[in-house]
Structure 1
Amino acid sequence: MKHTIFIFAAAALILASAVRAWAQGPDYDTQFTSGPDSEQDFVISKSADYDTWFTSDRLRVDFILAGDADSQQAYLSGLRKECAWAGSRESLIDPFRYGEYMFEVWSGDTLVYSKGFSTLFQEWRTTPEAREVSRAYNQSVWMPFPKNEVCIILSERVKEAGESGAAGGFREIFSCTVDPGNALVSREAAPDYAITPLLVSGEMGNKVDLLFVAEGYTVGQMDKFHKDCRKFMEYLFSMEPYKSRMDDFNVSAVDVVSPEQGTDIPDLGIWKHTALNSHFYTFYIDRYLTVTDYKSIADNVAGVPFDVIFIVVNEEKYGGGGIYNSYALGTSGDGLSYQVFAHEFGHSFAGLGDEYFTSDVAYENYYNTDIEPWEPNITTLKAFEGKWKDMIDSGEWDEGQVGIHEGGGYMAKGVYRSREDCRMRTNTAPDFCPVCQRAINRMIDYYCR
């Protein structure tokens, strides 16, 4: 009940100035690139001075996404002032525009912050179940804490030509004003979990701040958690481009304590009481490990500065998941845990798409082949100049060269990847392909400037 004031009668009180700000916003086609076609053309866009608009704290915006395969709605469910903002104070405007959603913050006619992201709910909307029933998922987005009243706007990516908004672009689904001085912006104390620095390379505003979060570790298993985190970290920095960019990362671990060890495995009748409510069998896929209850993640990291999250699940079963600018997670006890970590972190951190097309998935025709996907490492050739066209040497390529190889994004036809094999296709690939490495490097640059 205490958060109902923020729903604003399902956004009925959208201020006229907020609507004007949206209508008079910047021309994204001219100011930003969603897929630069050369290294020289890639520019990290910057907004006005951070200190003009924001304090040193962060604001968590909680909302609910509800709907089915055909439509969705968004509802604000809460606002919470939290600890220090870990993100860049220079790169406030998202230059990539990756993700299935775009979150924007406006002060009058000025865009002061933006961030693209994806959600498990959007994935669910592509499953057969979504054609039969409606569901609701919770989600959270973080932003710097504003000094004055701002308008927040949430938009969904347009999937089909003929829908409101250009196919491949974004369409607004929710907006409201946020008054940082409102007494009902929660200042609730964060959980008092121990935080262990694993790698300190510099000030958090100029580094990628990776946070390992414990899931399914009991109070007596935190030494094991720290050892597991160090092994994951060592593996990540053994691979390019992370190996060469290790000095651009800070890494820490937060000891989120669970009452029971492990995670839920519903198809085997195994249910565990854990802090984040993680579970296998997402969308009835045996290996797909996720957290449906996003608020359980957000509440447990409320006292920890971070840019990106990897949830370490204390389980031996093979599996994991990764959602762009949301979270990645994987088990710690399987023989391929480290390989899964690198793959899933590629999703959540750099926005990389899956390049495989033969494994069982729950999605049906996940990509519209008439428009260019936003992921930097797959293409439908509809706007290939914005992908890796500049990296191709000739019209013929062998398996190890960058080229155009059909199959990717869960589809054998109509979607293409850049190389025969890559860590975004298999766990046995020797490395990330050059296209994925470039995308990862660009994301690191974004956080570090």
Structure 2
Amino acid sequence: MSVLNFPRIYLGGHLFWNPPTANNNDMYPLYDAVKMQMNWRFLDSFNVTPQNAASTLLPWTIAPLPHSQIPGYVLQVPGNASQLTTPMIPGEWNLFGDNACGTVSYNQIQSVVTGGELPTGGYVSQDPLINQSFQLLGNPFGSNAPTPARFVDVSPWQNTFTALYFDKLVLGTDQCGLTLKREHRMLDRFLNFNWANLGGLSYVTTTWQTCFPKENLAWVIGNSALLQNLQAQMEQQKAKGLMFRFSTYLTCYDRNGIFNNCPPIDTHSSSPEALAKVTAMYQQGLDNVGDIFFNPAYSRTVGTLGLWLDGEFPTAPAGRRLIPANPVPITSPTQTTSAKLGVISAQAHGDTLSLDLGNAFPFYPVDKTAPIPVAAKFQAGNYQIGIRQGEQFSPLASFGYDDYQQAAFDQRAGILDLPLTAQAQAQLQTGTLELQLQGATTPPAA
């Protein structure tokens, strides 16, 4: 099923996220979701009212708010007290954000096709499509030039259910490429905030998926075997169209001047000098539209384009999946702890069991201060995957750190293909799929 079948096209790079952070503040209850208006009870504590908001709300939004002025009920919210010990600007890190998102292609930071898989399996590293860019484009609204895609939190008071709206996914060029016209918006799936406990929001991961009916595809095959194989297998396997699934991880902030040509800014420092500079830059933008600037967040991404088969839901991974059950030990050069794994989608096809490890194993930034962060996987041990029948566990295949470490993850966009014997193929249909940490006496990992 899905992108876990052969053939595949792999993609990788970075995505930008440009939310208006004054509108989705993490700490302060600025919005009354029930009444669908500003939370005037909270703002009244700062003498901001419906009557004077036109002149007082924005100055309050861009000024550092001392701990002593925060109402007690706000500090009682779990997590707030520990994070509001120093002054914080209510507008946060991206006051002028416009909800845009998309791939990054700026200087040495490029989002490209990275490889592929043959119809019978086998990695493809040489093809005219490889190293060509891919882009998510938004609605042009009658213009000849596309706008960015947009992402919006569906719930106005939560950040756990986000929709991504776009018009087209474009791979390659007009000489060799593929344009996929949107039929379904995307929704984030398997969002894992638990890993933020390992070191902050940069450790959070999620999966996105959408599908394109075959009539929405515009092919320019050129000399690309990757495109030719995908088109041929779509027809041969009577697929409904193509599926695009990708994961995002290693989110970083305040990268203006590195990922874009916007003015550099440090919104995460609590020093008086940094806070004063942020306030001054925001004020300049409010005074003069020519000084408005963006300060997006950036994530690493890997993705896969494959077949969309009959019976598969277009915006969520279908088929069998392994659900996290018990924590496993994980280590990095600077950290030893335990954590639950993420959700793993699984698909048996022929003599292969394919696992989507896009959100399965936690990662860490090799250097948190690097201008362009680089990820590495925690060492989380070796595993057996098998079938549970009552008290009996029958292993079918195994894999270790070399199979899920970062280089392997990047090469195949987080997908791991495991060989199955004929006996294992038959056993797969007889019980519940289970993942066990080798050598552990604890219950299953998933």
Structure 3
Amino acid sequence: MRFNGGVNTPGTPTRNVAIDFARALSLLVVIGFHLMLFRVDVTTVGNGAPIRTFVGSPGPVGWTLGWFIMVMPLFFVAGGFANTLVIDRLQGQGATYGTWLVTRARRLLGPLAFYIAVWATVGTVIAWFGTFSTAMLGTQKLTGALWFLLVYLVVVILAPVMCAAHDRWGVLVLIVLAVLAIIVDAVRFSLGIGWAADINYVVVWLFVHQLGIAYHRGWWRTGPRIIIWATFAGAVIALLVLLKVVGYYPPSPAAVGDQAVGNLAPPTATMAALALAQTAVLAQVERAFGAALERARVLQKVLAWVNALAVTIYLWHGPIIALAIGLLYPLAERHPGRATVLLGRPLIIALALPLMVGLVPVISMVERRLVPPLGDAPRTRLAVASMVLLLVGFWLIYRTGMVLHPAAPRATIGLLCFAAGALMFRDASRQSRRHQHHHRGGGQTDESEVPGGRA
């Protein structure tokens, strides 16, 4: 099966510093948001009660500010740009779809497999030898942030098709996805069909990823600047209409505090409008500062470090924040009169940040050992089959937790599916031409050489 997405553009640069900057910035803003969001209930300090954290209720002012720091769409835009770079390169080399899958998905699989293995082990031990309900609740909290990687795996699977669709139909793809997102929202909110919301995990983020494909193809980066301003104005107007006129969209970008329903997970059409506005801002920034960013070698090294560890940082920043709280809590118990200071946000941040800087590279070294080795001819059919198992397992894990126990059948099935998919993916990734020749008697293979480089 030959690789059909993309166009052969050998002159295209392998990196875009503005995109790297956007990707790193969006990740750091997410971490900063979580550092500022969680608080510790100091009223329980000293009475033997377990540590209790809670999320503050930002209120209308906080909701408004939240739209300015909601940068998750920007990450998908950057992903669309980076994926298109790789698709074009593979197209030029005559690679296969299997090559695409293992080239992109393997970088997610190592960190993800380690994260799930660690917490599934902890959760299973607690479930069997401690309190089952504690194990389930704890691991469910740890899977809360996994929706992003689950959706991104789906996007990776569909990226070549979406890239080819853009090259053939252009803006029509975006229009169709936007209309679908609005219809899903109407079914969800107006008709009260809650399960429909999950459809937009794919539809909305494919729309945002499609903006990254368009951005790579030159949209907004070239041509009159008035197009950028018109795009930004149109996107902001669309966002305001959805929030203020339509009537059923939540006012907060994310579900935090007393706002039980947000626009992020599951996403609504507001994320599509926000992504369009952010893409216009990105284009304006690249046009104004792109040359300076290309010359900033130190900044590029920092961006390379952050982006290389992006998945690790995303997965582990929450547990590391919890670790910082856990380290400070005994001090607060010894000095309950100072608990407000010892468990206050400034001290938690002051401890959590150096812990991240120290622990993330160590965790990454372990993760790299779990990244499937890349052979010279990945097996397409096995790669596709493994991705199906991985997605089924990943979805069940995200929904139910990470516990191997008869009383948690869906979580158990999810973990087993994920493990089987990971093993199959590893075999598909490292398949070599010599191995295929030996087992197929030298028959013709549809596999292709794996390219080097990264995006």
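Please treat every number below as a calculation from the coordinates, not as lab data. Just so you know, these numbers come straight off a predicted model, no measurement behind them. Cβ atoms are built from the backbone, for glycine too; each structure is taken alone.
Brief remarks on what is shown
- Taking Rg/Rh (Cα atoms, Kirkwood Rh) as the criterion, the top structure among 1, 2, 3 is 2, with the largest value.
- Source structure (of 1, 2, 3) for FRET efficiency 1/(1 + (r/R0)^6) of positions 368 and 408 (r between Cβ atoms, R0 = 25 Å, to 0.05), computed value 0.60: 2
- Each of structures 1, 2, 3 was scored by distance in nm of label points 7 Å out along Cα→Cβ at positions 88 and 328; the highest score is held by 3.
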